[in-house]
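The structures considered in this document are given below.
No lab work stands behind these numbers, since they all come straight from the coordinates. Because the structure is predicted, anything quoted here is derived from the model rather than measured. Cβ atoms are built from the backbone, for glycine too; each structure is taken alone.
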Structure I
Amino acid sequence: MKHLDSRLRQLTGYRMRRAMLPVLARVNDILAPLGLRRPTFSALIIIGENPGMQQVKLAELLAMEKPNLVQVIDDLEAAGFVERRRCAEDRRANALFVTDLGERIGESGLAKIVEFEAQCMSEFSAQEIETFQRMLDRVGQNARQSVAESKD
């Protein structure tokens, strides 16, 4: 059977996007009842892993513009999931900490997403999953390098 988008299916990026659309839709459905969106969830998990992290470092990790990150942190703080504290080393900067409630919500969301991903990957062996993840990391690294080189 010929696909109507057969020329586009030759493009890895197109296939990656097509695969990600239903994944992202389901992740949105999982996070919504917890009062989270994908950016707030990612920030919550990273902050939980790195108590005291500065907003600037979080923006860098999430590849977000600082004003957009401020909104993410505002949303997490308003929900009672995260608190800002003045950074001891640099009083102009904020250090970020997950609250007990934020920890519970983040862990609940993470467990549900891990379960969903396990369903998505159930036909693959552990070795295939590890190889796939390494390949995705390399694709991202190569793409970032190409973007950086194109700006030179």
Structure II
Amino acid sequence: MTIQTKTPNLLDNPPIPVQAKLAAAWTSFMILYVYVDYFHLYKPGIVDNIRAGIVFEFDISPTLLTVFLAVIAIPALMVVLSMALPARVNRTTNLFVASLYIPVTVFNAVGESWDWASFYGLSIGIEVLLLAFILRSAWTWARTLKI
């Protein structure tokens, strides 16, 4: 009698927990968000405005910098929360925060010239795709244990 065993296919992918997918997506979103802000500094006149105490149309102030910190701290916290929160709270939190960040992300293009449309269009497009992935992953999260 011969016992056949299935040899593992080298390209098999074990299932990835939803929490890990969410944490990875928030990490990608956060890194992209920071780099877009960094590359924005290369735009002519931006550094001069910062030296003059103006960011966008706002005077640089502790309140403005606190808002900026909160805008980037939330995705950073979502990386940890996506791995640590219980499933039901995790799902709800990801749905809420990702929904909240879509208009925040699109707002970044307000007031920009068409000369920079490709830069902002691409960056915002990718950020929205990542947020859509988060929303889809959280929305389709299995509600029962499959046996």
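Tell me which of I, II gives 11.4 when you compute mean count of other Cβ atoms within 10 Å over residues 11-18. The read-out comes from structure I.
If distance in nm of label points 7 Å out along Cα→Cβ at positions 99 and 123 computes to 4.4, which of I, II did it come from? Here the read-out was taken from I. The maximum of distance in nm of label points 7 Å out along Cα→Cβ at positions 27 and 59 over structures I, II, that is, the highest value, falls on II.
The value 12.9 for mean count of other Cβ atoms within 10 Å over residues 67-74 was derived from one model only; which of I, II is it? The structure behind it is II. Could you tell me which structure in I, II was used to calculate Cα Rg over 2.2 N^0.38 Å as 1.39? So the calculation was done on II. Assuming 36 is relative contact order in percent (Cα under 8 Å, 6 or more apart) as calculated from a single structure, say which of I, II it is. The structure behind it is II.
Upon calculation of distance in nm of label points 7 Å out along Cα→Cβ at positions 107 and 139 from the atomic coordinates, which of the structures I, II produces 2.3? That value comes from structure II. Rank structures I, II by distance in nm of label points 7 Å out along Cα→Cβ at positions 19 and 51 and report only the one at the top, that is, the highest. If we compare distance in nm of label points 7 Å out along Cα→Cβ at positions 19 and 51 over I, II, the biggest value is for II.
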